[in-house]
Structure 1
Amino acid sequence: MAQAKIKSRLRVGDNVAVVSGAHKGETGVVVRFNGDRSRVFVEGVNIVKRHEKPQQALGRQGGIIEKEASVHVSNVSLVTADGAPTRVGFKYLDNGQKVRIAKKTGEQIEDKARA
């Protein structure tokens, strides 16, 4: 049975902390998001080794490569400027623009990708 695709409150470029699982306590930046499987790839977290063949067309050498594996979106939480993990909410500004806010502090979260 396939899982339903979710809309996440996280964005690429957000600083997140892993709040549960084997990598609990580690922090990093969201590099990639897989909405079909509800998973995020966090820089420097959940590093795995993969044995890859050389690919001449792409100019890649073969060998053992270390790269990030995905973490489920429910196991990560956005980190505020002071370093505390928080949930994400939404609010509308006076001009009608919808913005993300940190539930813990109430401050507006800037989108690094759109800035």
Structure 2
Amino acid sequence: MPKGKKVEKGRAVGLDELVGYQDGAVVSRTVIDKPVGTVTMFSFDEGEGLSEHTAPYDAMVIIVDGEAEITVAGKGNAVKAGEMFIIPAGRPHALRAASRFKMLLVMVRA
């Protein structure tokens, strides 16, 4: 799917099509952005990640490809393709790619 093209509603789309990998980079694409929440697809090159931060809402991470480590309040959690992980609201967390990986991040503001 070309970059910048909107995701067509009412049509099946492969998650792998939403973002590609880039050497030494984190790539993201917002799929849904509404006042009640967001859905964003990410790809991470090996070793890339997101530094520690907090969010006011629970976040559900669905690993689409590869492997990563999600650290929540200092505790590391290995995750791989086909798994999901819920990050609790208000808890410091970070993410690091153990290999190239893709994830779908779902945030619901409630």
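Observations on the structure shown:
- Origin of the value 27, 20, 20, where Cα extents along the principal axes in Å, for residues 41-96 alone was derived from one of 1, 2: 2
- Highest-scoring label, criterion being Rg/Rh (Cα atoms, Kirkwood Rh), among 1, 2: 1
- Structure responsible for 0.65, with FRET efficiency 1/(1 + (r/R0)^6) of positions 9 and 73 (r between Cβ atoms, R0 = 41 Å, to 0.05) calculated and labels 1, 2 on offer: 2
- Each of the structures 1, 2 was assessed by mean count of other Cβ atoms within 10 Å over residues 49-56; the largest value belongs to 2.
- Computed 22 for relative contact order in percent (Cα under 8 Å, 6 or more apart) - originating structure among 1, 2: 1
- Test item: distance in nm of label points 7 Å out along Cα→Cβ at positions 25 and 57 calculated as 2.7, pick one of 1, 2: 2
Rule-based calculations on the coordinates, nothing more; no lab input. From a predicted model like this one, the values you see are computed outputs, not experimental measurements. Cβ atoms are built from the backbone, for glycine too; each structure is taken alone.
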